[in-house]
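Structures given as structure tokens follow.
Bear in mind that the values in this text are calculations on the coordinates, not laboratory data. For clarity, every value in this text was computed on a predicted model and none was experimentally measured.
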Structure I
């Protein structure tokens, strides 16, 4: 880690307010990217509120949300993002086989057509920077346009989180690091 873990005793009032909100909220602790984001309270405030909304108040089903986060995490080869969200994805209904395939760099065999469509949509957008009309229409039919907006919010937010985690070399504990197969 390029920065030390946050010491609550060394935070200024603005940082302490954000720290306490994170620790006292549904996350229950301050970890991962928040060690970096707390260095800049204005950035941390926005990132934390967006992340809180997308994780705990948004409209997309948990399996769709977490699948999108895992695809983003794999794209960025972000070990901590994977470590934090793979167990959540399984709890939210993404099959262990899908999670294992993603980690291995393989295309999963989906039994859920919506998950397959979301996987393809997210992966295509990350790799080509575009979505064709047929893919857009398919996901719109499954999630609605507001669901697509939320999906973009998830992708953008967790891309930023992955970039912070990778920049500051915040990684999971030894023995908890994903392999990410041979994907690029």
Structure II
């Protein structure tokens, strides 16, 4: 795990570690039970789907923390889940560049939809191919997401160092 220098990002470390642990445990489970998932076994599909749900929730919690601590604007209301993705895919002039590029934005939007299905359908509409597809998408998107968070923190830290301005945390440059 990379060590962050800006407080708004260092507070993300426990959330990142929880999501990484969940993803690792889910991957271990899937390695042992991939045949059951492929066969449509309800228990195996539910376990993997729940893991995808949990890791995506971790990603969304990280996005919400950044919205609060960097942008000072957290989406609320019925469209908040999509709004936070939209917000993090946009540059905020004078504050930060976009966190999510188009490919990562689209992947997270797809995972958000799958998480919604898992959360609200109780596994009754899970299809083996969709579970496996979303697991593969998460396995690709999560490392890209972490790299994007690290790159954003580095960009903001470099910007703070160069212009001597206060960072997103409001603390003076060191």
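Of structures I, II, which gives -23500 when helix-only ellipticity at 222 nm (-39500 (n - 2.57) for each DSSP H run of 4 or more, over all residues; to 500) is computed from the coordinates?
II
Thinking of I, II, which structure, once relative contact order in percent (Cα under 8 Å, 6 or more apart) is computed, gives back 31? Mind showing how you got there, number by number?
Numbers: I: 31; II: 27.
Checking each candidate, the match is I.
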